1. Looking just at FRET efficiency 1/(1 + (r/R0)^6) of positions 124 and 220 (r between Cβ atoms, R0 = 41 Å, to 0.05), which of the labels 1, 2 belongs to the structure with the highest value?
2. So distance in nm of label points 7 Å out along Cα→Cβ at positions 68 and 356, computed for just one structure, reads 6.1; which one of 1, 2 is that?
3. Looking at structures 1, 2, which one was helix-only ellipticity at 222 nm (-39500 (n - 2.57) for each DSSP H run of 4 or more, over all residues; to 500) calculated from, given that it came out as -12000?
4. When Cα extents along the principal axes in Å, for residues 260-411 alone is computed for each of 1, 2, which one produces 45, 40, 29?
5. Given a computed value of 4.2 for distance in nm of label points 7 Å out along Cα→Cβ at positions 236 and 444, which structure among 1, 2 does it belong to?
6. Of the structures labelled 1, 2, which one yields 4.0 when distance in nm of label points 7 Å out along Cα→Cβ at positions 284 and 420 is computed from its coordinates?
7. A value of 4, 20, 26, 22, 15, 9, 3, 1, 0 was derived for P(r) over Cα pairs in 10 Å bins from 0, in percent; which structure in 1, 2 was it taken from?
8. Could you tell me which structure in 1, 2 was used to calculate FRET efficiency 1/(1 + (r/R0)^6) of positions 164 and 300 (r between Cβ atoms, R0 = 35 Å, to 0.05) as 0.15?
Structure 1
Amino acid sequence: MVKTQQELLELIREKDIKMVDFKIVDINGQYRHVTIPASHFNEDTLTNGIGFDASNYGYAVVEKSDMVFIPDITTAAVDPFCEVPTLSISGNAMIIDYPNNRPLDQYPRNIVLAAEQYLRDSGIADTMLILPEFEFHIFDSVNWGVKPEHIGVAVDAEQAYWNCDSQGQGQVVPHQKGYHVAKPGDRTYECRSEMCLLMEEAGIPIKYHHPEVGAAGQFEIEPQLGQMSKMADATMMIKYIIHNTALKHGKVATFMPKPVYGEAGNGMHVHMLLLKDGEPVFSDDNGYSHLSETAHYFMGGLLKHIAALCAITNPSTNSFKRLVPGFEAPVTVGYATSNRSAVIRIPAYAKTPKMRRFEIRNPDATCNPYFCYAALLMAGIDGIKNKIDPHANGWGPYDVNLYHLSDEEKAKLSHLPTNLGDALDALERDHDFLTAGGVFPETLIEKFIAGKREEVKKLNAIPHPAEFDKYFNL
């Protein structure tokens, strides 16, 4: 990792870098970029940055929309997907306000940094470590069309069970039987190994990769625990590497929560724990599942605000096609140990004090990771400050498979929103925990909700192919 301006300039010379690429994040959590010749990159660029128009990135910019992007040299890495030697750098957006520029408080990276500062100021802890699990599909082809005369989508993966009569070699994966399947059923092993090696080269330590349950090319890559703000940057880079490596191999990757009907969907479970002065805050040998009272209050905050959080952690209409019973996706508001049917799962294998943690299972990778991780932290802090006890509120622990309860027992449980519109309604009602300490600006939340409502309105107006199946001949 580059630590000084001099080291960065030396890296540019050493790698014969020709272009420097500034990666900027829009409101939806997608990369935009601006590139300059390396010959024009100098210490002044690092200090004064490069200008851009933030109004095109979706932010509710009341003032002049001209912004300055200030590079963070610690994020510098050689981009492996550019033929022209290119150095990629992330950073922060600043409002032009002479003589001193000030941070754009709506910029995703600034929000996650503000959330970390809010944690330190609270005295609860000084560091939040997270571990997101990246589930995704790799397809050999995908085609879709939304036209007046044609509405439809077609995907294909060589290993999928529906190709049993066309492959000629019998090497297909049975429906919903993809979990950890070995070669020759695992057709994209080399592609994923290359992804992981590129992530390691980018400074992102990887735990493992493997095939997931979905037989039609579903996989998972899991990094190691990392500091929240750094993991937000890493999340962007991990998705960038997965998309581009798949393309290099003649395939296409997607993080869509539910791209294949009738098979498991793609989540982004987020493990989390707090440290104070390097010591674990969540560990207690005498607590339920060896978790401390503080950890339980943190879980209580997540569960109290879970409906509002869904608008940020699951911000697509497709997200709620994954959050249905029967596919290991959580739908019940509750917590438990080693139970994948509850929203919060405590992994039994995390036995050492510094590893004791829990995961929230509803998020998916269509989220803006900076907003997602910051919102999870803010909900947890709210739970700790207000001593929200998840057990006292009837949220568990549920040490049974919640899918197998009787209808009468299920009726007593609370559930996640079933669509994005309901989640947005919840966020509109319940977001004071986000604006605490000025971490999430009210104007950003309003802009985010308005944009997502437009998405819902537009998608609800489009006829669905399944509607033809259901209603065409009535």
Structure 2
Amino acid sequence: MAFEKIRLGVAPTKRGFLSMEEAKYQKDKFMAVIRSILPDKVEIIDIDDISENGILFQTDLIPAVVDKFRKANIDALFTPHCDFGEEQCAAGVAAQMKVPTLMWGARDERPNTEESRGRDTQCGMFACTKVMRRFGVKYSYIWNCETESEDFRNGYDSFIRVVSVIKAVKTLRVAKIGARPVPFMSVMANEGDLATKFGITTVPISPTAIAKRADEIEAENGEALQAYVADLKARMDTSTMEPEKVVRCASVTMATKDLLIANNCSAAAMECWSATSIIGVPVCMTMGELADCGLPISCETDLNGAITLAILRAVNLGEEAGFLADLTIRHPENDNAELLWHCGPFPYSLKDPASKARLVGGQERFELKKGEITICRFDDCDGEYYLFGGEGKAVDGPETTGTYVWFEADNWKRWEEKLIFGPYIHHVGGVYGNYKKVLREAARYLGLKFDDAHEQGIYSL
């Protein structure tokens, strides 16, 4: 599934009586920087056609700026200060747009002198953010740093990812494929709450519908199915499976994708092992393959797990698939490592190059690659919603069945205590990269309680 660009409205501001020449110089510098960051993921909507040099300092232009941003349906707003700025303009636009807003201004080079006055940028942002608070604007902030600095580039990049998460959650349609397996009370979720609090829509799809569509695909035996089967056999060792079962795995994957797209769903929670008799094969491979198509699917009809996966796809802007894993056993030799495992639903794209992929009974078997990993879990209890997040890395460990990765945390005992006291279950999502600060900020916008894995919670005995 294609990643939809983030539409960012940019409304720079200046103080009316301060130098326009200097303000334009500052604006041209930061616009050049942000246009170079994630250009294929972000569409920038400026106000060059509305105000002088595309800088807002006249209150009578606020309606025109708001109108343009509304017509563009912006996802977020950036109000960079070229100098002290006009808080009535910056806050006036932000209060009407009601979208995530980014505050920043370039570090002032020097104090005022008898000969010249500086920009007073930092001073103006202290004033502006107070007005933002009064107007009920929720905003993010990059500290007062130089335009060409890594702090600014990283902060802007993180804000775009925060907006991506918020947009993904608020527009999310999750396919609920089947009922939860009877023993799994832990995956129960409140669909009404999800709709009311976050705008998340749950779309029921029967496993029977997938089986029926898979039957049609097999009966047609078209070029797409034949090519997909050939591709599977080229990537994975399927020698232990009957040829017709490999075809069935392929047709079920194609059928599930068809139904998700037809229902405009970008994630799913799927009844898996308990629906095998209906679908004809385990759906583990289907989950891994569709994750690589931008359609993440959680096991065991775990709705909160599906939302977790959607968050993780958004946090890395759709660049790489995430995975949903069971928390299983401690590493036999590394006290800070844990086995993240599942019976075979991880994305093939995350496979370690040294690991040979096999398809056994419809379930994938391989180890994930090494690298930095962010772990996440969206969950709830008693009407409160939480987002657990932390960072670690993949490390060596004993070989096992299914799909897996050995994950090393900074202090697994603290992580385990956090997860046990919850409210979490045995499922967590993982994505390669370091995104904890993005998840923390997204949680603030979404009204979630962020649970930092790197901070001590309730102690075990």
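1. 1
2. So the calculation was done on 2.
3. Matching structure: 2.
4. The structure behind it is 2.
5. Clearly, the read-out refers to 2.
6. 1
7. Here the read-out was taken from 2.
8. 1
Since every read-out is calculated from the coordinates, none of them should be taken as a lab result. The shown structure was predicted, so the numbers you read here are calculated from the model rather than taken from an experiment. Cβ atoms are built from the backbone, for glycine too; each structure is taken alone.
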